[in-house]
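Pasting the structures here.
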Structure P
Amino acid sequence: MVNLSETLNDMIADPFDGPFEGEDFWVTEDGIIQVNNNDIGLAGKIMRKINQSGNFDKPLIKLGTSGDSIQLSFDTLGDTTPIFSAKIGFKGDMLAEIRQSENDKKEYLLYMNGKRNVKVYNSLARVKRAINKLDSEMKQAGLEPDAIDD
């Protein structure tokens, strides 16, 4: 059986279907793809290729950065139940959810409309403050009149 890292490497480095041969990336044993030199264009192309392949049931997302490398991995928390959720925004049409990391109970992640935010919070109070701040900013922006050019 082929492991995850070999499968990902074969899909990304395919010389016919993927323009990534010779590009600066590597896949760790646990399936984390690291793109060197903070090359956001290459990271986006890899994410699009993997997510549109239909071979995986979870989407590939940006985990964060480590030094000058961008880390990509599969979203394992997308299907878990949130520990907190709220409707925010001017019309209340945005869903903010907080989910707790599986491996460490001190990590909290923010999901906005089902999409994971890159920042990891170390306390529940901090992520709730971030949600409240974002909510007040969005409500304030919705109340300001539109600028009209004469």
Structure Q
Amino acid sequence: MNTTHLVSGDARLVITPISKSYKSQGPCARRDWDEQLVRTTEGKQMMWDDSKHNTSGVGDILMAWHHNEGVTCHLITSVKRPSDRLASWSGNVGHSDRNVIEIDSAFATIPWHLWLAIGGNIRCMGTSNITTARDSIISILRASYYDSDSR
């Protein structure tokens, strides 16, 4: 797939933390993320909550932050209403006003050491828009597209 045109300099970057382990009670990003990975193996659409500002659009990028591992990058392919939330997300009532973003499988992974080297946050709390190191991240994603296209 030729994807070089997908990483626009205008693309918004949204980051969401994925915990290493499951919480014993309450909303759990890890459980929700694992559910999305299973959905892809079943041929279903991956989806996630937008940030609290609901500013994501088609062509923007959701970045899943995995502490000490890296950041996976997913193209946002569609934006749906909050009423399109999955039933399994009903326990996360604090996010019921957020749009639902549909995403593709990861098109790139930024390894942890590189993430830190470009100024990526060492901590990530909640789904939010990225402003720090944004230009460096866009450059890396563009380079990863060119590398994958030339294989």
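Values quoted throughout were computed directly from the atomic coordinates according to the rules given, and no laboratory measurement underlies them. All figures in this text were calculated on a predicted structure; none of them were measured in a lab. Cβ atoms are built from the backbone, for glycine too; each structure is taken alone.
Observations, loosely collected:
- Value -9500, calculated as helix-only ellipticity at 222 nm (-39500 (n - 2.57) for each DSSP H run of 4 or more, over all residues; to 500), assigned to which of P, Q: P
- Between structures P, Q, the greatest calculated value of mean count of other Cβ atoms within 10 Å over residues 96-103 is seen in Q.
- In terms of relative contact order in percent (Cα under 8 Å, 6 or more apart), the structure with the greatest value among P, Q is Q.
- Comparing mean projected area of the Cα convex hull in nm² across structures P, Q, the highest figure is found for P.
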